Structure P
Amino acid sequence: MSLLEQLRSRLRAGQVYRREELALLSASVDRDLRRLLTSRALEKAAPGLYYIPKKTAFGAAPPPEEKLVEAFLKTKDYLVVSPNLYNSLGVGTTQLYNTTVVYNRRRHGRFELAGRTFDFRMKPRFPKVLSEEFLLVDLMNNLNTLPEDRERVRDSMKRKAQELNRETLLKMARTYGKVGTRKLFERVLKP
């Protein structure tokens, strides 16, 4: 078995690898990367980031979003929020977006990973798990950047806020909300 075949046998479909990880497995990583890329056994997700496509009935599939983000950030400390999720709140948002937002503490900017666009935003605080309460606060934080009917969304948000857990929503607004968002929720949820 050649050294290239040995390297290939250690790589798993659907996994994401950084160049430095592959360098530990190869004596000549750049040559082996070039060969694997040429044979389509390996795909480039971004500079220094590679993945093994998973074979499906519809062709080769890129790795899961969370594996790409973890390898890119070198951490599991992040939160993925798609603006499309705002539509699930039932507050009048209707747009569909091609960008996935990633709150994290390491990177900032728009990056394309394996053909998908990610908007990395550095935040000092974000929850570990996405909840309806956080999503509503996040929507209000970002409402001015969205092409939605803002007054209609604000009116619907007031009704939605009454359906959610008041204490949790206030905590989320105070912890993660911008100043205007905090004041809005304190006014709406006033006893």
Structure Q
Amino acid sequence: MTIEAFPLCWPDGWPRTAPGQRARSTFKVTTDAAISHLLAELKRSGGRNVVLSTNVPIRRDGRPYADAREPQDPGVGVYWDDRKGRSMAIGNDSWRTLRENIHALGLTIENIRAIHRYGSSEILERAFSGFARLPAAPDPWQVLGIERTADAEAVKARYRELAHQHHPDHGGDATTMARINQAYHEAVA
């Protein structure tokens, strides 16, 4: 999966905040200062290959345009490789503005780093392991082996065919059947 800075690429497995549930903050920070803080904290933690993904178009240097309008979806996804080369991801859309969400991520990384400074490195390792990027969900159309342009009836017919072949009651595998069920629900949604 290629991570793009624009438009927003939300980390797999991270829940989204409903727009009406987003909080107001008292953060007194500009977007540029929030980005600088976040990037500095990631660098201090050994982060490399950082991608900041938002719904604001980006400049050539990878930062969002300062004069861009506030996006309807102020979510922010951050992707990086840690010191051990593991792919990490974290997302935030808890706040109403882009700058607030970026700043909150910077504060989060800063506070996780503080765990190390206070001598609890094992806790730090466990905390950062929770940011490990999850593999992308399988494409439902590939799982079903059907074209994206297929209508609902064709999807249903293909699902029944695969269910007959792979259902545990017919000697199939439960994991495979669960993947087929998930793909079917996504394809007809």
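We did not get these values from a lab; they are worked out from the coordinates using the rules stated. Keep in mind that what you see is a predicted model, and the values were worked out from it rather than measured. Cβ atoms are built from the backbone, for glycine too; each structure is taken alone.
Annotations
- With P(r) over Cα pairs in 5 Å bins from 0, in percent, for residues 2-97 alone derived as 2, 12, 20, 18, 15, 11, 8, 5, 4, 3, 1, 0, matching label from P, Q: P
- Taking mean count of other Cβ atoms within 10 Å over residues 18-25 as the measure, the highest value among P, Q is held by P.
- Answer label among P, Q for the case where distance in nm of label points 7 Å out along Cα→Cβ at positions 90 and 170, calculated from the coordinates, equals 4.7: Q
- Entry that produces 5.5 once distance in nm of label points 7 Å out along Cα→Cβ at positions 26 and 146 is calculated, selected from P, Q: Q
- At a computed 15 (relative contact order in percent (Cα under 8 Å, 6 or more apart)), which of P, Q: P
- Parent structure of the calculated result -0.62, -0.87, -1.00, -1.03, given that log10 I(q)/I(0) by the Debye sum over Cα atoms at q = 0.19, 0.24, 0.27, 0.28 Å⁻¹, for residues 34-73 alone is the read-out and P, Q the choices: Q
- Which of P, Q yields 0.20 [FRET efficiency 1/(1 + (r/R0)^6) of positions 122 and 154 (r between Cβ atoms, R0 = 41 Å, to 0.05), calculated]: Q
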